[in-house]
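Colleague: Okay, got some structures for you below.
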Structure I
Amino acid sequence: MPIQRCVCSAFLALLLAFISGATSLFGQDDSLPAPDLEKRWDFHAQATVIPQGHGHFRALYSGPNSLSPYAEVATSVTSTFYLGRKLWEGGEIYVNPEILAGEGLSSTLGLAGFSNGEIYRVDTPRPKLTLARLFIRQSWQLGGWEENLKDDLNQFPCQCRSSRITLTLGKFSLVDLFDDNTYSHDARTQFLNWSLMDNGAWDFAADTRGYTYGIAVEADKACWSLRYASVLMPKFANGMPMDLHIDKARADNLELERRHKLKGHAGALRPMAYLNHAHMGNFRTTLDTPAYGMDITRSRTYTRKYGFGLNGEQELTGGVGVFFRGGWNDGHTESFVFTEIDRTGSGGISVNGRYWNRKEDTFAVAFVANGISKDHREYLQAGGRGFIIGDGKLNYGKEEILEA
């Protein structure tokens, strides 16, 4: 693919720039930048290994998309390097090489709310080096009080203004920018389940590994934030190649955030809406056309899918907080990117380890209930399959998950 060759070429050019820039930086002892706010380079790394397994259970029927009833164990490995460079005032560039390996239980089939939130990044048992992110971020400070942003993954330490505009352009993940939640958003440090770390009914645009190309704009003003992103969709469901026909294949996402304090404790509400344009199949059309043989790919045409979500969090006391998410999408077209969920509701509580003198610990419990639309359910009952679920001619109900 031409776009993949361009990305690889840009990656190599960036590495050369990093090497030459670092040589220049470290070769001038008397002009080293002051720490923190003055530093020009940023580097972080992480590695996550998640082994999972389940025992044997009784199943009256198992299809090609079923969770295996036989005991199994599977492990995923991800390691990400976060490299950042300041370019000019307000301008930064980031590159994230990522090493992936492993597999999910039952080849990541049979659970719409899958149990390992890292496995969607992994598409091969053998270690593979990939380019996860490559983007430029530009911010404009507009005024207001000062806010301190700490040094973090893909984030320079910054004394920012409460009113600012931030532009992101390149390859990134939509979940880097949208549907954030203090207590449940990162499978590497929080809940593992797909439908707890993100809104399960949000079919967010991405390739198989969770990344896409596009542009995002965020406007912050005091306790409000407004975010918009328009990004590429894949050519086919759960696919790697992206569809470059942006006039009829793209994803538009909008989120409003309202931060508040309740008796001195921080909280936030984040309503969200999205509209996906892609070459998708339609459940009802497939059901009503016997010639398609319950193959939804034969009903694919450029069409739309829309949905809404609400995300909230509230600190109760220092170190104790609760959260919830709710989501809905129209459920007329095939699940195309994230997972096969059309309705979802979740909630939980998180307790910091300061109460037992281990501030880096967290004890948390959450529950999520997931469902699918009427058309989606009838399609599966008629023998259709998606890219994750589809057990054949069974009665389909809610999926209920508890994680601690």
Structure II
Amino acid sequence: EGSNVFGSVFGDYNNDGYLDVLFEDFGPPSKLYRNDIRRHFTHVNAQVGLNVIGLTQGAAWGDYNLDGALDLYSNEDTGDNQLFENVNRQNFNEVTVTSGVVTQGNSYGTAWGDYNNDGFPDIFIATCNSSPFNSIKHLLRNNGDGTFTDVNYAAGVADSLASWGIVWLDYDNDGDWDIYIANTNHPPRPGHNKLYRNNGDETFTDVALQAGVQGVSSESSFGASAADFDNDGWIDIYVANSNHQHRLYRNNGDGTFSDIAPTAGITENNHQAAAVADFNNDGWMDIFSAGGPQNRLMINRGGSGNWIKINARGTVSNYFGVGTRVEVYAGGQFQMREIRAGDSFCSQNELFIAHFGLGSAVAVDSILLKWPGGIIDKLENVEVNQHV
């Protein structure tokens, strides 16, 4: 149904262990299909009260009130963005106004992430409009009581560049979430991308230029994804551009990155979305880019680094562990990932798996799974190069 689907995002809204899917439609309202288990899906918007209006160009699932049910945030091109609370894993109640998340459309990239480490997932929204004022980013801090506060100015992320994709990542392995934003060239505003380093005090500093991930002013970036492509223990960044060779920024481990796309065999230069996953299940993250003349699946041929992949399956929290923070200690180094459902611009990365490159580490000292709601599980002395 519909002819203008921009993307889709999977999430188990009824917590039955089977993935449902929301199609993000830039025409008819977005549609939620319930997985009926036997290779059959049922359109359930009316049945569950999911009244998505406007032209959707991105959505993400997250459990903002920590009740074990996946809520939905929907980005709109026109009209206000919407937040739907999942009630008893059966129905949805729109809480956009009462929760304080009212933001004017022009929104494209969105993702949940706990930037201040208080245990409640916050929302970052990337915006794009011909008016700089209507392109100001939003960082909605979760107050923990069912409401949100836009702290974009106080946090230092209220720039007005034309933004599409956003990804949370801990590029410096210091235990808090940084933000990478893909921007398009929209004269007189340049297409410089942003890397906001989390200062640990609820503020951010843009370090894109000194880190080497800003790109050039004429560049139009849309999608961005983060993964450790060379399994060295430092997360890298992939950027899909519509008018320039795609970027593969290798993390040098010292706060800087190097663009290795030309030597890595990446020649694409006309896509608007990107997602990463271990397509062939060999422990090396692959790349899928789309939105151009031809979609591309780029297989990572690997190298010498060790790795580990962690599946999070909840019992008290939501079944697929969305919102779970996974922390790994190996080879004297700390890393973290988060299980997310919806990333960047109309994209979703590998479903509900946390991948870590381990470099030369021959064992994982410990794995911490910090579930939504505060439960913590710990594994120790785990072998490398396996799925856990």
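A short reminder: the numbers here are calculations on the coordinates, not readings from a lab. This one's a predicted model, so the numbers in the text were calculated from it and none came from an experiment. Cβ atoms are built from the backbone, for glycine too; each structure is taken alone.
Colleague: Among the shown structures I, II, from which was the value 19.3, 54 of Rg and Dmax of the Cα atoms in Å calculated?
Modeller: Numbers: I: 22.1, 76; II: 19.3, 54.
So the calculation was done on II.
Colleague: Of the structures labelled I, II, one was used to calculate helix-only ellipticity at 222 nm (-39500 (n - 2.57) for each DSSP H run of 4 or more, over all residues; to 500), giving -3000. Name it.
Modeller: Numbers: I: -3000; II: -500.
It traces back to I.
Colleague: For the read-out FRET efficiency 1/(1 + (r/R0)^6) of positions 162 and 210 (r between Cβ atoms, R0 = 35 Å, to 0.05), a value of 0.70 was computed from one structure; give its label from I, II.
Modeller: Working: I: 0.70; II: 0.95.
Of the options listed, only I reproduces it.
Colleague: Hey, another quick one. Supply the structure label, taken from I, II, corresponding to FRET efficiency 1/(1 + (r/R0)^6) of positions 66 and 170 (r between Cβ atoms, R0 = 30 Å, to 0.05) with the calculated value 0.20. Could the numbers behind the result be given before it?
Modeller: On the way: I: 0.20; II: 0.90.
It must be structure I, since only it matches.
Colleague: Where does the value 4.1 come from, among I, II, when distance in nm of label points 7 Å out along Cα→Cβ at positions 154 and 378 is the thing being computed? Provide the component values of the computation, followed by the final result.
Modeller: Details: I: 4.1; II: 3.4.
Of the options listed, only I reproduces it.
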